[in-house]
Structure I
C-alpha cells in the first residue's frame, strides 16, 4: 500500500500548496510586500524536497539494498497512481470549464460597486465596464468604430443565487453603429454592501421588452419579437418568455419549468 499512500500524499500536498497561494492572493495588500516572493521561493524549495522524498526515497533505498525489481515496482505503482489522480483533476477541471464556472468572468469583475449601472458585465466573452449606465468599447481590437452598451432598465429584484440577499436583474442594449440594437439581460449580484456583475444573455435584435420578474430564484424576461420570416422593419408582435437562473455565479438559460 505504500506506493499508493505516497501518491495520495503528493496529490494532497499539491492541493495544500495551491490552497495557501489562493488564500494569500485574495488579499490585495499582499501583492505589495517582499514577503510574497520569499514565501513563493520557500514553497518551491519545500515542494521539491517533499516530492523528491515521496517519489524517490523508497526506490533509492530499495536499489541500495539490491532490490532493483522492488524499486521498479514501487516507483511504477506510485507514478501510475499519481497519474490516475492527475486524470481525476483534469476531469474535474473539464467539468468546471464545461459548466462555465468562472470561465467568462474576469477577475476584475470581483470589484464591488454600489450602483449596478457602474458594474462590470461580460457580453459575448468581452468585459464591459459601465459608468453611469453607459460604456463605449472598440467594435474590434484596433477598430475606430465603437460599440455602445447602455443600461435599458426593466429592473426586477430578488434573490437569484440563494444567499438571501436581493439581487437586481435588468436589460442592457448594445449598438455597434449599424442598424441593429441587441438586447441582453444581466444580473447584479448583491455582495455585502455592493454588487458584482454577471455575464449577459442575449435576448434578441430590436425586440420589444415588456416585463422582468423574479420568482423563487427563477428569472423570467418577457418580451415581444418578430415571427419567423418577418422582416426587421416589422413591429415585434410575438410574445416570448425567457427563463434563466444564476448557477455558480453565471447567468444561464433554463427550460420553461411549467412545461
Structure II
C-alpha cells in the first residue's frame, strides 16, 4: 500500500499551466506539473512532480488553479506518494501566501528566457515551451509553411544539434513534396470520392486531388528522422486537415485530422 505524506511543495509550474481533463465515467481532474521543485525543508529536485486533484463539480469549481501562471513558482499542500517510481502527489490546496524561494525563482526566470535556433536554411526557430518544439516559417518558391522541430533535450548543445539535424532533414524532404502529395492523394482518394464528395462535385483523380492540397506545416523529429506533414484540404473533407506521417524508412501513412 502506498505511503502518503502530507507536506508543502514549492516548484516551477510547467509551461502548459494547469491541465484539466476528464475520461468518462471518471470525474474532471486538474493536473499540475512542477519542475524543478522541493518539499518543505528539502533540496531542489530536477525531475518533475505530478499533482492531481479530482474536481467532481468540474474545472470552474477550482478558479485558483485556472489563475496560475505558467513558469512561475507556486506553493501547494499535498499528500506525497513516497513509493511511486514517478513522483506523484494528491493536491490538497494551492497556498497563495507563501515564502519566497530565491533558488526556484531563478530557475523560473531562466525557463522564461527566450530560446531560439538560428538556421541559414530554416530561419529563426523559436522555442514553444508548452509544446516542446521550436517553431519557424520556411519560405520557398513564393509560398511558405510552418516548421516545427521537436526538442530532444534541454541544453544549448542538444538544441544546436536539433537545428543541424532538422535543416538536413528538411533539405532532403522538400524535393519529395510532390511525390508525398501524390502518395497522400492515392491513400485518401477513395475515401473522398466514395464518402465525402458532394453529388454535384466532379470525381477527383489522384493528380487533381494532389494539385488541390497545400502544405501547411511540417513537424520534424530529429532523433528519429521522421516527419509529420499537415496539408490544408481545399474543402475536400469539409476543412479537416490531412495528417501525413513519413517514417524514417520512407513509408507514408495519410489520414484525416481535426
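No lab work stands behind these numbers, since they all come straight from the coordinates. A quick note: this is a predicted structure, and the numbers were derived from the prediction, not measured. Cβ atoms are built from the backbone, for glycine too; each structure is taken alone.
General observations
- For the structures shown (I, II), distance in nm of label points 7 Å out along Cα→Cβ at positions 183 and 223 is largest in II.
- For helix-only ellipticity at 222 nm (-39500 (n - 2.57) for each DSSP H run of 4 or more, over all residues; to 500) computed as -6500, the structure of I, II it came from: II
- Value 23.1, 72, calculated as Rg and Dmax of the Cα atoms in Å, assigned to which of I, II: II
- Distance in nm of label points 7 Å out along Cα→Cβ at positions 87 and 247 derived as 2.7 - corresponding label from I, II: I
- Answer label among I, II for the case where distance in nm of label points 7 Å out along Cα→Cβ at positions 111 and 199, calculated from the coordinates, equals 5.7: II
- When distance in nm of label points 7 Å out along Cα→Cβ at positions 63 and 119 is calculated for each of the structures I, II, the largest result comes from I.
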